[in-house]
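Novice: Each structure below is given as structure tokens.
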Structure P
Amino acid sequence: MLGLKLPTDPRWANIAEKNIEEILIDHAYCEQKAASTAISLIVSFPEYPELVDEMIALSREEMGHFKMVHEQLLKRGHVLGRDRKDEYVIKLIGFFPKGGSRTTQLIHRLLIAGLIEARSCERFRLLSEELKDKELAEFYHRLMVSEANHYTMFLKFARKYGEREEVDKKWEQLLDFEAEIMKGLGKDKTIHG
């Protein structure tokens, strides 16, 4: 369903379980960045009212997820640590060339956001299936469903605002690039790493 070309190495779930504090901290910041992305799309592309409405709702939802992850941290006796760079996202952002029309820029941003949501969904599925902590496993199951909805929403908007054949071609190219990125990841104590 997600279309990812390379699944996460299942051993990543073991790394995550042994380093759950680090995973939760990184996850909290991922949710905060997702809210920021939604706000940035509103600021950058206010001429798309349907997109603006969806991004308003998404920014609220993502900040709600941030609060939920933060509560999981506090419940376990941890505090929100410092943010760190997300090498996965940095590499994805570098895939598409800079410039082009506003519509092209919008489509590129929507495709990247959609792919980040798809990979997060896949990682949350692994956590929901592999974590021994049943409360956290259920927590990640609920978030997995939400991320799948976000992924499809971003892809729907990209296809709405661009020519379907061209958008699908770019999506496939981005998926291939992401698979190459994933070959070097899966060993870090981060959501995407």
Structure Q
Amino acid sequence: MGKVLDTLTPDLCTFIATQPMFFVATAPLAADGHINLSPKGYDCFRILSPGQVAYLDLTGSGNETSAHLLENGRITFMFCAFTGRPQILRLYGVGRTVLPEHDAWATLAPHFPDLAGARQIIVADLHRIQTSCGYGIPVMEFVEQRDTLTRFAATKGPDGMETYRREHNRSSIDDLPTPLDARYRQD
């Protein structure tokens, strides 16, 4: 049976730390807007306090999460146990994007590994933590993290990644701006 909590417990923090991947969901306010659901790997999720979490977001083909957070702040994280005791954990919160030029970056960045292609840190203040059984989740073996994304970023280098972000990460598929759009409009 599931539980609803206000903050993360030590057991849930341990559960999160042992998961090799998580999912992030956001959505625009428009009824015809596209809901975004992204899987995330690497060692990039951190618990900052029992009521606040963050993850290091790497450059990808889009930037939906950041656009949705700028518009309305709503974010949900989901962790699934693919090994061991079945469980699903959802973290509901209000999030924001922290870019390298923001003051908070200097405080947050040391929590994360130095990964090629790091573009922003997503921080969320949690207001609902919910567990559920996870009985329908398959048992799967974790083999390894893929290195394709970080190799792509390392090959492009910092200048190439900045150009890529300028071309591909300024707005959502629904044309909502991201915080990166404001950076590039200043140029």
Structure R
Amino acid sequence: MILYIHGFGSSGHGGKASLFREYFEEEVIAPSLSYVPNLAIDTLEQLIETLLELDEDVGLVGSSLGGYYAIYLANKYDLKAVLINPAIHPYKTLDKIGNATNYYDGSSFEVTKEHMQSLKSFEVNSIENEENFLVLLQTEDEVLDYNEAVEKFPNGELVIEEGGNHSFENIESYFRKIGSFLG
């Protein structure tokens, strides 16, 4: 089972989540997560623990902030994870936001200092099994510096594509590789 973890202000019905669902069909779960980090992680942990109790193989795919969550969860549960333009220090990147908008439904919400402290508590300083990670990066990401991910995973499997953008153009061209990596 693939657990797709969307990025900040997105949803389980966003563009990439829909592409993953279309390609991998019933093998993908893409929940719409709370913008409150503790609630998002709690939801994901409950899903993972339920799937593991059912003897399901679980692989993670996280985009942007979802990549940050995937690092934490993969490290905690010893799972394989594909990171798509992952946020490495979201508590710095998002600290400037304040009021934000959900890209899917247009609703607004406020990002607080407490949210940033919560995000920091999920930071993984030491990756247990770097071979559990496939990191897909595009150099023209207008939101995040791809070099931070390169530094975080010096021995990981990195795919660095020139150009692109934060949403990762043509992600579907990597679906076979992702499926193969996650097993």
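Novice: If helix-only ellipticity at 222 nm (-39500 (n - 2.57) for each DSSP H run of 4 or more, over all residues; to 500) is calculated from each of P, Q, R, which structure is the one that comes out at -8000?
Specialist: On the way: P: -26000; Q: -8000; R: -11000.
Considering all the candidates, the number was obtained from Q.
Novice: Tell me which structure, out of P, Q, R, gives 3.0 once distance in nm of label points 7 Å out along Cα→Cβ at positions 71 and 103 is calculated.
Specialist: Q
Novice: Where is relative contact order in percent (Cα under 8 Å, 6 or more apart) largest, in which of P, Q, R?
Specialist: Top value of relative contact order in percent (Cα under 8 Å, 6 or more apart) goes to structure P.
Since every read-out is calculated from the coordinates, none of them should be taken as a lab result. Quantities reported herein were computed from a predicted structural model and do not represent experimental measurements. Cβ atoms are built from the backbone, for glycine too; each structure is taken alone.
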